[in-house]
Structure P
Amino acid sequence: MEAAEPAARHRAIALAAFDRHRALHPLEHYTGILSLHALARLAVAERQEQLLERARESLRPFVRGERKFAGNFSNYQIGGNGTALLLWQGHLPEAAEAVRREGRRLLEEAPRSRDGIFTRPDKRGTDAVFIDAAFAVCPFLAFAGRALGEPAFLQEAVQQVHLLWPILRNPTHGLLHQARGFSRAEKVTEDHWSRGNGWGLLAVTELCEALPGGDPRRSILIGVARGLLEACLRFQDAAGLWHQEITRPDSYVETSGSGLILYALGVGLARGWMPARYRPAFDRGIAGYQRYVAADGSVDNTCRGCLSPGAGTIADYMAQPAARNDPHAFGPAILAFGIAAQLARG
C-alpha cells in the first residue's frame, strides 16, 4: 500500500497535466506531439485498457487525417512519436501504413542541413541545426523501425545523434548547446539551456528503449545518455531541479527541462543503466517538481518558445521569460510523473 499511494499520486499528476494541456492549447503543435508521446508512453507502461484507449482515441484523428498539422517535420501530421510507439507496442495496428509512409518521407524528403542533420524547412542545405529536431524525429524513426522491421529507420535515428553530439556538446562539462547557424553561419549558441538538454536526453533515452538489448548501438547510446545525465546532475539544485541556464543558479528554475531530465534519469534507474545511487537525486527532483504543478495540472516556470534568441549568448537565454501553463510545460510533466509512478510501484 505504501508503494501504491505515491504511484497513484504521480499517475494522477501526469493525467491532470495532459488534461490541462488539452483544455488550454491545441494538440496540433509540436508541444501537443510531445504530450501525446508522453500519454502513449504512460499508457504503454500502465497496461491499462482504459488508458490505452484514451491514447488511441487521441491519436487516431491524426492517423486518419482528420486533424491537420503544420510543422517542421511531416511525421507530426500523423501524431508523431506517440503513434509510432503505440504501433510498435501492438496497440494501434491501423497506423502501420501511415507510419511507414512518414518514415520513408523523413528519410527521403525531410529538410536537412548540408551535413545531413534534420533541420527546419527554411534552413535546408545550410549549416543550421538544433537539438530540438532530435526529439522530433529520432524516437519516431526508432519506434517505426522496430514496429515495421525497417532497419534503415533505426539506423537513421542513431546516426542523427552521432552527427549532433560533436557539434553541440560542450566538452568542458558535457552539457549541450541548443543550436548552430541560427544567429549567424557556423555560430554555436553559448547556452546550456535546460529544455535543450532535455530534448537531447529524451531522444537518446527513447533510442535506448527502442533498440534491442543485444544491439551494440544500444550500449553506445546508453553511454551517451549516462554522460549527459551525469553532466546535468552536477548542476541539480538543492530542491532537485534545473535552471533555465543550467550552469547559472541565478537564472530561474525551469520546469520543462527539469521534467525531461528527470524522465531520462527515471528510465535509466528503472532499466538499470543508471546506478541506484542516483535514486535520491530522482526522488528529490520529483518532490521539487510537484511544488510547481497545481492540482488541476497547471504548471509554472516554463520557458516559452526559444530558439537561438538574440545572439545566442547565455544572457540571451536567461532573458527568455517563463510562464504559467505555457504549452511546453505539459509533456515533460506527463513523462516525469509517469516514470515516477513506475518507479514507485517497484
Structure Q
Amino acid sequence: MLYAVVMAGGSGTRFWPKSRRDRPKQLLRLFGETTMLQETVARIAPLVPRERVLIITGADQADAVRAQLPDLPAANVVGEPCPRDTAACVGLAAEIVARADAEGSMIVMPADHVISPAETFLRTMRAAMDVLDADPTCFLTFGVRPTRPETGYGYIERAEKLGEPDGIPLYRVAQFREKPDLATARRFLDEGRFAWNAGIFLWRARAILDELSRQKPGLAAALHRVGDAFGTPEAAEVLNREYPLMEKAPIDKAVMEKAANVRVLDVVYDWSDVGDWRALAELLEKDHDGNAIQGSVLAVDSSRNIVISDEGGLIATLGIEDLVVVQSGGATLVARKDQLDKLKQLVESLHARGHGPHM
C-alpha cells in the first residue's frame, strides 16, 4: 500500500515576521483559504487515505499540526525532539511504515510547496507508482526543468531516457549536484541535462531502510532502536534519547547520491517551494506598479514592492521601490528585496538582542 509522508518541520525564519518558530510557513495561510500543510494533505488525498498519512514535524509544533488536520489520527503526527535534517526524518517515517506494512511504499513530500494543477500532480504520482511497481528496488525523485540559473536549489543531472510512463519522461540519474554558483547554474541551464531537485521522493520503505543501513549504519541502527520501542511504554523515552544523537544529514547526501538504481521523473505541473517573500510575490497578483500587496495597503508612487499588512492596520508607502514591508504579530520588517537572503541571520539575532517574543 502507498503511504504519504509529509515533512513539516521548520524554524519560521524565511517569512518572518508572519512566520515564527511555533508557526513556520507551512502552518500559515500565505494565500488562498487553507494553509500550505492543509493543501499538501488535500493534494494527496485521492491516492492516500488519511489513516496512511504521516506528518513528521517538530515536537513543539505537533499540537498546532493536529489542530490544522483534525481528521488525521492524532498518532499520525509524529514530533521530532529536535531537528536532525531529512535523513533522520525519512528514516523515522520509514520505520513506522515498514513495521505497519512490510511491502509499503512512501511518497515523501515537503509540506510547504505550491503545486498546480492537482490533477497533473496526481497523474505524475500514478506514473511514478507504476514505475515502482515494475521495479520495487528503484528510488524515484522528481525533477523540475529549470527556467532560470537558480543558485538556491540543488540539481539532478539526467542520464539516458528510460521511457515515458503516461507521457511523462523518465531518466536514470547521473548525479546529484549541490547548490551551484551563478556561473555553474548558467552552464546547467545551457546544457539542458539538469533539473531542479524538487525534494519529493517515492520508494519502498524497506528499500530506503536497507539503503540507510548500507550508507549510514550508525543512523540506521539508532532508527531501528527507536522502531523497536514503538508501541511500548518506553517509546517516548527512547525517541528522546536516541534522536538528538543521530547524524544530521539530508537524505540526498546520506543516501541518494550513492544509491544505485535512482531515477528521475519530469515534473510536468507548476511547482514552487515558496522560499521567501520574493517567491511568494511571484504567486500574487500585482497592481499597475508591480507591487504585491496583501491587507490594508496604500502604495503611492511606489513600484515593485512587497507590502503585507497582517493586523488590520494601514500601511502607506510613498516613493519607494524594491522593498519588502511586512507587519505581523507586533513586529514590522522593512528590507530591500536583495537583502532577504540575510533574513535568517536577522531572526536568529533577535533573542540575543532581547527580542525573544518575536522569534
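Kindly point out which one of P, Q the value 0.55 was derived from, the read-out being FRET efficiency 1/(1 + (r/R0)^6) of positions 164 and 292 (r between Cβ atoms, R0 = 30 Å, to 0.05).
Attributed to the structure labelled P.
Taking 4.9 as the value of distance in nm of label points 7 Å out along Cα→Cβ at positions 116 and 324 derived from one of the structures shown (P, Q), identify that structure.
Source structure: P.
Given -9000 as the derived value for helix-only ellipticity at 222 nm (-39500 (n - 2.57) for each DSSP H run of 4 or more, over all residues; to 500), which of the supplied structures P, Q does it correspond to?
Structure of origin is Q.
Which one of P, Q has semi-axes √(5λ) of the Cα gyration tensor in Å, as calculated from the coordinates, equal to 35, 26, 19?
The value was obtained from structure Q.
Using the calculated result 28.4 for mean count of other Cβ atoms within 10 Å over residues 76-83, pick out the matching structure from P, Q.
Derived from P, not from the others.
For which of the structures P, Q does the calculation of mean count of other Cβ atoms within 10 Å over residues 132-139 return 25.9?
Among P, Q, the structure yielding 25.9 for mean count of other Cβ atoms within 10 Å over residues 132-139 is P.
Out of P, Q, choose the structure whose coordinates give FRET efficiency 1/(1 + (r/R0)^6) of positions 180 and 252 (r between Cβ atoms, R0 = 25 Å, to 0.05) equal to 0.50 when calculated.
P
Quick note: the coordinates plus some simple rules give every number you see, no bench work behind them. Computed from a predicted structure; not experimentally measured. Cβ atoms are built from the backbone, for glycine too; each structure is taken alone.
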